[in-house]
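Throughout, read-outs are computed from the coordinates displayed, never taken from laboratory work. The structure displayed is predicted, hence computed values, not measured ones. Cβ atoms are built from the backbone, for glycine too; each structure is taken alone.
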Structure 1
Amino acid sequence: MKDSKSYWKSNVKYLLVLMPIWCFIAVILPILMADWLNQFRIGGFPLGFWFAVQGSLLGFIILIFLYVRLMNRLDEKHQA
């Protein structure tokens, strides 16, 4: 690896962006905004319920694939 400090700085930067998104998906949408989301429906179910049951899981999976993609690019950039 050419510059490990640069590598880890980029890695931490990714985490500082992705973790608040994770928090938004895990806490804000299904818990704090559930009443507001329930005015909308998907497949006959209130959106707040949908986010608590399915939406959060889909959001987590998307975040995992995004992180893997970002880290693969970072690994390619910093290979010796």
Structure 2
Amino acid sequence: MGTSGPVYSGMPAFDLGAEGWEKPWSGTNGGSCVEAKRLPDGSVAVRQSTDPAGPALVYTRDEMIAFIEGAKAGRADFLVV
């Protein structure tokens, strides 16, 4: 990882290091992709690819599981209709 300090939601994404960021949700949206990185403790950091030095939102493993399961079930569809 890139930081020796505490990991928290809203921290600068570059403090989490440059390696390990993936674009699982990239598509044909003009390069505006969400990037995610699994952290050593199992939590997940998410950042905007167009602003890699910007803030990273950090979610626990359980929060990410709930989000993915909810999205798969259609509970987030209201966000894009």
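By the measure mean count of other Cβ atoms within 10 Å over residues 11-18, tell me the structure among 1, 2 with the highest figure. Biggest value here belongs to 2. Given a value of 74 for volume of the Cα convex hull per residue in Å³, calculated from one of 1, 2, which structure does it belong to? Going label by label, the one that fits is 1.
The greatest value of relative contact order in percent (Cα under 8 Å, 6 or more apart) among structures 1, 2 is that of 1. Looking just at distance in nm of label points 7 Å out along Cα→Cβ at positions 19 and 67, which of the labels 1, 2 belongs to the structure with the highest value? The structure with the largest value is 2. Of the structures labelled 1, 2, which one yields -4500 when helix-only ellipticity at 222 nm (-39500 (n - 2.57) for each DSSP H run of 4 or more, over all residues; to 500) is computed from its coordinates? Of the options listed, only 2 reproduces it.
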